[in-house]
Structure I
Amino acid sequence: MLVDINENKILKDDSFKKFFLSATLQDIKQNCKIFTGDFYLDSFNYFPISNNFKTFHYLFKKQDQNSLDHFYTDHFYKNLIDKKNDFKIIKNSYVLGSSPADNYFTNLIHFFPRIFFINEKKINLVIHRNLSNKFRTLINTICKMREIDITFSFIDDGFYKFENCLIPQFFNIKKSININKFFLDAVLPNVKAPEFKSKIYIRRDNADYRKIINESDLIEKLRKQGFEIINPQHFEILTQMKIFLNADLIISPYGSNLSNIIFCKPGTKIIEISPDFNNEYEKYISTRYKDISNMIGLNFLKVNADTVDTNKHSELAIKYINSDILHNSNYYKHLILKVSEIDKIINSL
């Protein structure tokens, strides 16, 4: 079976310390441990397993990730031993990784901050093939600014063997936000973006779920209140960030577009239109943007919406999400606002 190595052993035991590099952002006093050498890795969890079957749970479990207990079962270990010689090999690379389902929140909060701990000036960067072109452009842009010459290697679903490679740890959400803001706050003032009004409504009109069915009623009233109606998907990611930075009031259905609130000015008002999340596995996501708002000093208000079943789901959702969750969770349904809730939004402005 796999054996997990805790923080104390990594810090004190020379036999483990030699496998870790340490990079530090002095200005925000943030350290990053980077596992180096040979390891096995799957492209869903990005949970490295050393050649001698050691793991480092405290470094490589994402904060909102489900349990990784299955890695420590006899069944998993036997499968790994049986199949390890068949894994595709990738050499001499930095494993940044990305969400296999191309989830914007996961890419921005969990994967992206780790790019700022690259110290090499030329490197092969490993990402999942499903990562959007917009995110690839963002990575290229930031690396170019930092004078890092990168090439991409793409991984698909499954396990890989990495040889002479690097993989940085994951951070909790608060640290990830601090890292992103530290770099991008310096970049965003120089980003050119359309001049929108300070009050914006974020649409999800190209989404497969959590669209507001009676959105036209809400938009009609918001326009009378001087709101700009925006679909962030029409803009590159740095421009999206700048739009959120310039806003004083943002209304949006619950969704990954709201990840960009981490770039908002303190005091910005956020109104989230959200369904009730009633399942235990939804507990964390139910307060995701409220928690972030509290971390960075935003004024947050949640407005409840009823849900409507949708028969259409994206290919990635069908591929990666358990079918029971996909059909039962309010996360994967459309929304409908009662007139009283629309009035509640308008009256709260």
Structure II
Amino acid sequence: MTAPRLQLNELGFYTLPGAPRSPRDLIREVGDAEELGLGACFISERFNIKEAVTLSGAVGAVSTNLGIATAATNHNTRHPLVTASYATTMHRLTGGRFTLGIGRGVGPLYRAYGLPMVTTAQMEDFAGIMRRLFRGEVIIGHDGPIGKYPVLALDPTFEENIPLGITAFGPRTLELAGRAFDCVILHTFFTDETTRRCVGAVKQAAEQAGRDPDSVRVWSCFATIGDHLTEDVRLKKTVGRLATYLQGYGDLMVETNRWDPEVLRRFRDDDFVKGFRGALDNTATTAELEHVSTLIPAQWLAPAATGSPERCVSAIRGQFDLGVDGVILHGASPCDLAPIVEEYRRSRPSGVFDHRRANPGL
């Protein structure tokens, strides 16, 4: 009988990367991930066929060992009791493999949809409310940044340890992560300097809040696009993905990475980019992305694992050297990641990550 494969709890992946044709694709992806021994499945949310509650329930139902985290949903799109009930349901459905992760959201999209903007104070208030509800508290007359609620309660018998995660960009969110959350997911295409600085900010904030800095897991979200994929796919998952980020929140990307804002201005002023409707990584053709590639400096695309499996693994190990506690192999399905994960497993240092849990927030 073959011994079970050691689970790589320091590695994760995003299910349904990019613009999937069907949410059912995650069933195959989760099976592939468990066969490979990946540690955690992260779930992003879009207002189409990627609704996080449904997807996380599906992942929980078809998996046995994977940790599961929303990275991220938003606290202001559901009543807090709905979100808390969802989290406790997932917690018990999966035997404690779930982390509830939230994020700030995309400002222009919120304004277009008439949703209120998310503040740091709201996210901190929300985290406090969730923890009290998970402990079975009955909250009377809450009046705080997330709103006024006469009564908030789930079940007085609850005593649930459900980790909370947050996706973080700017300094205020990083500090919030350190003092009030259990794990933080950084953004893709962060430079080494940015990643190191973000890790330091989270750990310092945790220490200042009287917490053990090592108890807050920092996840790098690291584009992992091996050269075994076709050139058009690699273009979509690198140039297309970064260009889409620049469309949505380019100023924040440039400020965070301390890039040249003049490059962003030229990108936005390009006639094709200016006239394009929708996300570039979703509907742009290969020829169109080849044009977009001329607008983005190579060094902006450099923070990624590309090339042979050996080169990809070397880049992934470099993320741990910057201080992160886990690496999300972003932008590819487990099937696409297979040769890279196998190479990583072959040369994985013995004992270094054995204390990591599958739940990405523990």
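Remarks
- Per mean count of other Cβ atoms within 10 Å over residues 138-145, the highest-valued of structures I, II: I
- Top of I, II by percent of Cα pairs over 39 Å apart, largest first: I
- Structure (I, II) behind the derived value 15 of relative contact order in percent (Cα under 8 Å, 6 or more apart): I
- helix-only ellipticity at 222 nm (-39500 (n - 2.57) for each DSSP H run of 4 or more, over all residues; to 500) derived as -13500 - corresponding label from I, II: II
- Value 0.10, calculated as FRET efficiency 1/(1 + (r/R0)^6) of positions 210 and 290 (r between Cβ atoms, R0 = 35 Å, to 0.05), assigned to which of I, II: II
- For distance in nm of label points 7 Å out along Cα→Cβ at positions 66 and 122 computed as 3.0, the structure of I, II it came from: II
- Here distance in nm of label points 7 Å out along Cα→Cβ at positions 186 and 338 is compared for structures I, II. The highest value is that of I.
- Structure responsible for 3.4, with distance in nm of label points 7 Å out along Cα→Cβ at positions 178 and 322 calculated and labels I, II on offer: I
- Top of I, II by mean count of other Cβ atoms within 10 Å over residues 226-233, largest first: I
- With distance in nm of label points 7 Å out along Cα→Cβ at positions 170 and 306 derived as 3.0, matching label from I, II: II
Read-outs: derived from the displayed coordinates by stated rules, not from any lab. Owing to the predicted nature of the structure, the values given are computational and were not obtained by experimental measurement. Cβ atoms are built from the backbone, for glycine too; each structure is taken alone.
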